[in-house]
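Participant: Some structures are shown below for you to check.
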Structure I
């Protein structure tokens, strides 16, 4: 068994370590309570934004609190004025942000199941099994790692979801009609990843037809949005840090002429790699799925509650929000 060089430390020792690195801890008892319930390493993702960087060039980057591919963060002491409560405030803000995101994604996921299954169902009840009704790259190109096509991989995942399902309607349909199930029934047990992958394997015309419902003519762009929604859902479901996370697999942007609100993101690499863009994408799709939703207002209210820390360089820009985000955040 490999040896891990760092020893176990008590919560009190963890606080001492933070104090030694320059963090101010005004309420020791409360800080111990937070550490015991949230954990050192989960909170560290939030207090790293309050620390200095050894790399002086990186220190100058705007609100840099996560690194890109292949970069290793080298954190030093905390910035003057950084407190334990600052990290907890960021954690609590992020927690509510994830809850709001997952709330909207549930609605979007259900609607997209209908979009895909209805489109495919019009071709054949079992269109998802037929290579002739899907994109050629999806059904013929072999993935070197698995020796299967992406369609074969998808079918294996689909079969797992069907076999594991305990839904009464799935059991009834299997018992009465056998397998495969019609797409409009099978789609009810797809998770977002399964849904996103199948959408990427649809024929171009079918992708475009679905994406056009959301004001986007290019279905490949919309496919990248679904991948991003799946990524966002996974971050939220695993209670991971979201507010300043570096998004490596970034969504494609539609033309400004089609979707005007993307304009501030077009030439801003930082904004394209942060969660505010994903929130705007959710807002866009949700506006079609549920035009009467109060989600936009609820998110706007929450964004106004962001724990601003100007003396530490922490503001909405770390989320990728433009300076005038409040004026543009509307349904």
Structure II
């Protein structure tokens, strides 16, 4: 039997952006439902860095604390995945109906999508197993922890060279593995100028001993000793197509276009965090969620005011003595 939840705001995605928005909206006394599939992008990472007052905290701990905080304000967390979402306007204002994989339906006046993104990393032996441990993506998140170590950067796309130049900030011993990226002469000169070793040849996989990365194996049999490797993955909003199905405008990279407050081109729909901004770190995503929540609450305040004004619209006056319409005069009442 289908269960229907009704609320002011449905938030799809319970990461930093979604929980931050839920906290603000809960404190604004809005009825909020957070729908979360419990599959955070940073789950493989042992620690979360660069978040003021939370530096070094495990990502799972941040989510646990956030869930406790929103519960204090009556926000409910629904575990599951949205399988269907449709526009469901009510009283001339936007509205949405979401259906979860367990059959639960959520009807909401406004929608905030904070489902993040997924990383498309190279399909090489050892890569998936080491992801978030010693195969890394963000130097600002992990560079300090591997400072001064022998670091590798895997060439997979045009942004890989810039990634290597950035990683050089944390170590004097950086090797760029060209792999499938065809280096231009200018790129090679830039790498050499910064003291970055260029290793030509295709990478065959990572070498791991005693559960630690020790090197990068090349297809020709060479092994270059490294204790950490950075890769710049291709980024895709998650899940693909959810916001597009709502008619939201997207950029050339496939990410939804929003204004500074997270409002999309579709009425009643907001987006925050990595689903809209692939560069957002955890602290940035939390801030974007807060900004979107304030904008959503302001939008609901306007809608509530318009509804109240409609309720006060003039009604036909009647004579309280006989019910007839008065011809004129101030002595008649509604």
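Coordinate-derived values only; no laboratory data. Only a predicted model underlies this, so the values are computations on that prediction, with no experimental measurement involved. Cβ atoms are built from the backbone, for glycine too; each structure is taken alone.
Participant: Work out the source of 2.9 here, i.e. which of I, II gives that when distance in nm of label points 7 Å out along Cα→Cβ at positions 230 and 262 is computed.
Facilitator: Structure of origin is II.
Participant: To test your reading of the models, identify which of I, II gives 0.95 for FRET efficiency 1/(1 + (r/R0)^6) of positions 142 and 174 (r between Cβ atoms, R0 = 25 Å, to 0.05) when calculated.
Facilitator: Structure of origin is II.
Participant: Compare distance in nm of label points 7 Å out along Cα→Cβ at positions 270 and 286 across structures I, II and report the one with the greatest value.
Facilitator: Checked I, II; max of distance in nm of label points 7 Å out along Cα→Cβ at positions 270 and 286 sits with I.
Participant: Which structure, out of I, II, was helix-only ellipticity at 222 nm (-39500 (n - 2.57) for each DSSP H run of 4 or more, over all residues; to 500) derived from, given a value of -7500?
Facilitator: Derived from the structure labelled II.
Participant: Upon calculation of FRET efficiency 1/(1 + (r/R0)^6) of positions 150 and 246 (r between Cβ atoms, R0 = 41 Å, to 0.05) from the atomic coordinates, which of the structures I, II produces 0.30?
Facilitator: For FRET efficiency 1/(1 + (r/R0)^6) of positions 150 and 246 (r between Cβ atoms, R0 = 41 Å, to 0.05), the value 0.30 is produced by structure II.
Participant: Of the structures labelled I, II, which one yields 22, 19, 9 when semi-axes √(5λ) of the Cα gyration tensor in Å, for residues 190-277 alone is computed from its coordinates?
Facilitator: I
Participant: Starting from the value 2.1: which structure in I, II was distance in nm of label points 7 Å out along Cα→Cβ at positions 110 and 182 calculated from?
Facilitator: Attributed to the structure labelled I.
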